[in-house]
1. Comparing relative contact order in percent (Cα under 8 Å, 6 or more apart) across P, Q, which is largest?
2. Consider the structures P, Q: one of them gives 0.60 for FRET efficiency 1/(1 + (r/R0)^6) of positions 133 and 293 (r between Cβ atoms, R0 = 30 Å, to 0.05) as calculated from the coordinates. Say which.
3. Work out which structure the value -10000 belongs to, where helix-only ellipticity at 222 nm (-39500 (n - 2.57) for each DSSP H run of 4 or more, over all residues; to 500) was derived from one of P, Q.
4. As an exercise: distance in nm of label points 7 Å out along Cα→Cβ at positions 197 and 373, calculated from one structure in P, Q, equals 2.8. Which structure is it?
5. One of P, Q was used to compute mean projected area of the Cα convex hull in nm², for residues 421-588 alone, and the answer was 18.6. Which one was it?
6. So if we calculate distance in nm of label points 7 Å out along Cα→Cβ at positions 349 and 541 for every structure here (P, Q), which label has the highest result?
7. Compute FRET efficiency 1/(1 + (r/R0)^6) of positions 461 and 581 (r between Cβ atoms, R0 = 30 Å, to 0.05) for each of P, Q and report the one that scores greatest.
8. Using the calculated result 1.00 for FRET efficiency 1/(1 + (r/R0)^6) of positions 397 and 613 (r between Cβ atoms, R0 = 30 Å, to 0.05), pick out the matching structure from P, Q.
Structure P
Amino acid sequence: MTKVTFAPFVTTAHSAFWDALNQRKLTEWKLDESPRCVWAQAAQYKASQKQTSQLQLDHSSFFAPPADQIRAGVLNIPGSLIVYNTAESFGSADRKALLASKAEAIWSAVRSGEWSKNPCILNSFVLTVFADLKKMVYFYWNCVPALIYPDNVEVAEKFEPSQDKQLTDLVHSTFLNNGNAPFLLVDGNAVPISEITSVQNPTLVYMDYSGGDQLSWNLRNLLAAVAYARKDLSSLNIVASRGANGILRGKISWTIPGSEGQPTAVGWERDESGQLRCKKTVLPKVDQAARADQMIDLNLKLISWRLVPDIKLENFTDARCLLLGSGTLGCNMARALLGWGLKNFTFVDNSTVSLSNPVRQSLFTFKDAQEGKSKAEAAAENLRNIRPTVNAKGVNMMIPMPGHPVSPAEESKTHETVNQLEQLIKDHDVVFLLLDSREARWLPTVLASVHNKLCFTVGLGFNSFVAMRHGGEPSGSIEDPVQDLSLSIPGSELACYFCCDVTAPTNSMRDRTLDQQCTVTRPGACFWATSMATELFASVVQHPLGIDAPADIAQPDDNATVLGATPHQIRGYLNSFKQMTPAVRRNTNCTACGNDVRRNYVQEGWNFLLKVFNDPSYLEQVTGLDQLHIAAEDVNDQIIAYDDDESV
């Protein structure tokens with residue numbers, strides 16, 4: 001007689017399985033190497049497909065298969081997945097212990113007889129993996145334990161295809177009704193496997209997934225269970241169902257075991273060359289944009305593994321960002337925000353790319369300048385070139401400004417522009433003011449204040465910069481005074497960019513020489529400023545209060561959020577390489593966020609704005625700054641008169 005040979009399962013993991021593993025490793029498991037429950041499938045194929053004895057894993061392997069959705073010819077095998085954090089820990093894993101642990105559980109089920117009520121527990125596996133998530137390379141080694149019990153298993157009667165249609169129909173219908181579980185044939189009738197200890201001359205029927213003369217790997221533990229339960233048997237008739245390939249009939253025999261100790265087990269897979277070692281797979285480069293998204297998310301999710309476990313990355317990815325100004329500040333701001341995973345950008349600008357821009361404005365190229373592309377549209381296009389899945393668009397717009405009169409012929413168009421800008425601010429979660437002139441920031445500041453939007457201003461000097469956040473909607477009614485708080489200022493009471501002004505913004509470009517019209521600054525200032533603004537934004541959106549996050553007046557609180565402090569502003573000085581974080585209270589008479597300005601805009605809307613555009617001094621009348629000027633002049637006159645008297 002010849003020895004029975006069994007065809008080991010060959011593990012095949014689809015790319016969808018690795019994608020699902022990636023997501024769970026990054027977002028759920030992180031550094032935890034605990035075993036995870038997974039399910040693999042053994043399916044029957046036509047012999048022509050040459051896919052016999054495959055154990056398949058896909059995206060559904062992380063979910064228990066529904067009991068009412070059993071597919072014909074499919075064996076669902078529960079197992080364990082261990083994902084190691086390093087290649088070293090994967091290589092040094094105690095695989096003997098892993099095999100022994102699984103084999104012990106199977107042998108325990110055999111000895112207790114539990115297997116006869118639930119035969120699926122005879123099949124199990126442990127899949128060990130090291131995932132190099134940066135390179136999308138996966139090393140894996142699977143073990144499907146099989147007990148070497150009983151001894152000397154041989155072919156007593158050769159396995160031959162059966163032409164018995166009645167038997168074939170009985171086998172197929174029984175598997176269909178019992179969920180593909182093995183069963184017994186006794187006197188031509190199907191009998192549950194649970195009757196194994198009480199029937200005479202049984203024939204064992206099971207699902208076979210191999211081809212040729214070999215029998216399927218899953219028969220090994222089933223045979224061990226039958227031999228242990230029926231120590232009076234030394235041979236057994238077998239029916240192996242191979243689905244569309246028909247059924248085989250044969251007989252095997254063995255030596256009745258003399259010991260009841262736990263048998264040895266085998267199960268670690270061999271590679272294509274027949275060696276006992278792990279396999280390697282590299283995900284195909286099918287959708288590079290999707291792969292890029294995964295890799296970008298990888299860097300962010302790694303932050304939550306150990307460094308900042310409580311970080312809320314969705315606060316970045318869900319944020320809709322409006323960048324007003326697409327020049328030096330706008331380009332670098334977008335690049336920095338992209339690093340935090342932001343995906344929704346709208347650029348606003350009215351200029352075209354010039355030949356001097358690409359060296360300072362990081363989203364533009366020489367070709368953009370040659371073609372005279374719109375800055376806003378070119379910035380959006382090139383941002384998509386960096387991350388193809390980003391939602392970026394450009395809007396060409398000249399923002400109306402105080403001191404820039406609107407002629408009657410332009411009123412309608414300017415009104416439409418104001419409405420468009422207001423709608424953009426409503427539609428976004430955060431607004432960045434990155435414009436060249438001071439007065440260009442006025443209208444967006446008013447609209448952001450009225451609509452309570454998170455707003456940041458970044459400004460540059462030759463040797464200095466400021467990155468600040470504006471306060472939110474004032475607490476209480478519009479008339480409420482600012483509370484006197486000595487330790488910190490609530491987010492709703494923080495000053496905006498214009499709160500410290502004692503004059504209304506006006507046309508700052510009139511009668512200026514070229515060096516005064518252009519933003520002349522040290523090249524590194526912009527990167528410093530936008531990086532500070534980016535991290536200020538990051539800290540604020542991680543604060544539970546968001547836009548209302550307070551700012552400490554003295555030393556910023558490093559523990560205010562998971563990322564640190566939420567200062568009101570950062571001011572940097574390149575000539576001394578120093579920076580400071582002052583906090584300033586909101587001015588109720590501010591020309592942009594003050595109570596009177598907000599009230600007038602809410603009540604009069606366009607008519608109020610038109611007066612301001614045509615005559616900036618109107619703002620001083622509305623806010624009472626004109627009276628402040630008169631009072632200051634009176635005081636000055638009194639001081640001068642007093643000095644004259646004293647000098648006599």
Structure Q
Amino acid sequence: MADQIVTRQDLVDAHYDAETLGECINGEENTEVTSRLGRTYWTLATINYLISQGQLKISDLQEAIDIALAAGAGENGWIDTLVLTLTGENLREFNKKTISTLDCIDDLTNTLPWPGRTVNVRSVIRNKHLGGGTFVFNQNSTRTPDGYIVVADVGGNWEKITVAFPTVDDFGGLGDDPNYDDADAFIKCALSPYTGSNIYLANRQVEYRINKQVDCKGKGIVGGGFSRQNATAYAMNSLKVRPGDYSNSNTLLNNVAFINVGAEVRDLQLVSEGVSENISGLKVDGYNFTLSNANISGFYNQVYLSNATVSFRVQNLMSISAANAGFFIADVESKQSTTAYFDNCSWQWGKYPVLFAKEAYQCVFNNIILEYMQYGLTAGIWSNCSFNAIWAEQTRDGVARDWLVNTSYQQTFNCITNNLYIRTPWLNRADTTALAVSDNIGGVVIDKSRITLGGATGAKIQLSPSGLATLFANWYGGINRRLLITTQPTAADSGYKTPIHINAPNSELYFGNQDETSVSSVVFKRVIGATATNTPYIASDSWTKKIRKWNTYNHEVSKVGRFIAPMMLTYDVNFTTQQNNAGWSISKESTGVYRLQRDAGVTTELANPHIFVSGIFSGTGLGDGKAILPPTLQAIEAYSGSWSSYKVAAGVKLFFIDLTGALVDPMRFSVSFTLESGI
């Protein structure tokens with residue numbers, strides 16, 4: 001054996017020649033082991049014996065190393081204990097203090113491992129210098145290898161220790177290379193058990209690009225920051241979707257770039273880069289989802305939901321150029337979307353900002369901008385929703401459309417709308433100054449220093465600084481077309497009533513028309529009893545310039561009548577100036593003859609009037625009680641034939657006579673008359 005010389009090539013060949021480690025380790029002293037290829041080696045016991053006796057030559061040591069290598073030694077390691085450094089340390093102790101550097105992560109499995117061995121890996125992908133880090137071999141590791149954070153090797157795992165939280169760079173993401181598809185890095189990141197709840201983009205200046213569908217496996221996406229919508233901003237940190245294969249056998253997942261996205265998307269710039277307009281950006285779940293600080297541009301649906309929303313939160317969003325919708329909530333199972341909250345969101349140059357295919361309940365839109373969108377916020381039905389601080393400017397095609405649309409039954413129920421700035425050509429069914437429409441926005445609207453309460457089908461009441469008014473739709477009719485002011489019914493237990501009190505300031509109460517320039521007579525109506533069918537009879541109480549009339553009603557024969565208020569004048573010989581009532585006065589023509597007539601220029605005439613003369617005093621002072629018969633009357637025609645043909649007169653003459661038939665002057669008398677009959 002001492003005469004046998006072994007070359008370095010022999011050492012390399014020996015690695016492949018050993019048949020088993022057991023024969024080398026367990027054999028007796030001075031025993032040779034013959035390999036599968038016919039080579040002969042000494043057992044380890046022989047080598048140890050020679051070392052202890054100081055009889056080992058270099059060639060013998062070489063043979064020992066050959067045996068160890070051939071047997072696969074190194075897993076538990078003992079070769080490095082045979083060689084000493086100049087300081088007296090064996091090779092194992094020396095190597096423990098030395099950190100090797102590898103070009104890429106694939107080199108780990110070609111590196112001799114031992115417990116605690118530490119190596120630096122320059123890059124996940126060779127020569128790209130991204131995603132590398134420090135790995136330590138752990139023979140007791142129980143972690144599941146993913147090939148990137150934990151790498152399996154014989155006898156243990158290489159574990160990456162220089163990553164606070166992994167990013168797509170740790171899984172082979174490059175970015176900034178138009179010819180490289182980062183999709184696999186996203187997929188592997190999603191599959192790794194060490195990426196937590198989110199897939200993180202690296203915090204560096206980078207543009208990632210994908211060319212195929214990425215299944216996020218329920219993990220969210222966190223980008224490197226939210227910025228503006230231009231090439232410079234996108235170059236800082238963004239995720240771009242390029243033309244590629246986004247198909248999926250599941251129709252609900254087909255033609256979507258990122259599917260099964262988890263509960264959070266934030267700080268992200270997601271951009272379509274030449275992808276066809278039928279590809280959507282994100283497929284998310286509507287239950288307990290949050291999107292914040294995101295800029296999404298250029299997809300069919302920027303965000304797509306196949307189910308309904310429940311506790312769905314979106315804030316600080318910019319959406320540009322959605323071919324269909326910024327958010328499309330398909331609700332394919334008709335579960336009815338609820339509690340979707342959109343805050344500080346802007347939609348520009350797209351079709352729909354938000355499109356609920358079915359109903360939307362208790363959703364909130366706050367601080368919203370719609371600019372150059374083709375349609376407004378849209379749902380099958382809006383119910384109990386809130387819309388606050390809405391800015392709508394210009395439609396994409398210039399066509400006038402509603403900023404709030406309901407597609408099923410055209411109804412919006414019990415919503416609250418506040419602080420709107422709706423510019424033409426956008427239409428505004430919530431306008432507090434406009435008449436309601438048949439598909440009115442039902443609920444409360446606070447805008448333009450007014451509050452309106454509206455129903456869903458055309459009812460509308462307005463409270464403004466100038467008062468309370470109705471703004472019903474033109475064809476909204478029936479008993480509800482009224483301004484109802486009422487109190488509660490009589491209390492059942494106590495019997496207490498709750499009356500309506502109108503306390504007029506300054507002892508004055510005015511009744512006029514809504515148009516305060518209108519001269520139309522105001523008519524009052526009130527219930528005065530029952531009809532023949534025992535329903536309330538509403539009687540009118542009207543004033544005109546000529547007469548005041550109150551309805552009467554005989555329920556036994558269903559006949560309508562009227563009370564009429566006459567004008568009254570009193571003539572007295574002691575008056576310095578005789579009375580004048582609305583242009584009418586009494587004057588003496590001659591003894592016993594008096595004229596009731598209008599003033600010159602007064603146009604009002606008597607038309608089939610009621611005339612009563614009473615209160616006749618004779619004599620002087622207190623009156624002497626002598627008889628004067630009630631006067632007879634003679635019409636004063638307004639024009640030739642006016643009385644004889646039409647019972648129209650400019651006045652009447654009154655003739656007073658005593659019991660002898662002689663004309664006499666009364667001291668005082670009164671005349672009550674109406675300008676018309678009123679029947």
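1. The maximum falls on structure P.
2. Structure of origin is Q.
3. P
4. The value was obtained from structure Q.
5. Label of the originating structure: Q.
6. Q
7. Across P, Q, FRET efficiency 1/(1 + (r/R0)^6) of positions 461 and 581 (r between Cβ atoms, R0 = 30 Å, to 0.05) peaks for P.
8. For FRET efficiency 1/(1 + (r/R0)^6) of positions 397 and 613 (r between Cβ atoms, R0 = 30 Å, to 0.05), the value 1.00 is produced by structure P.
Any read-out appearing in this document is the output of simple, stated calculations on the displayed coordinates, not a laboratory observation. Since the model is a prediction, treat every value here as computed from it, not as a measurement. Cβ atoms are built from the backbone, for glycine too; each structure is taken alone.
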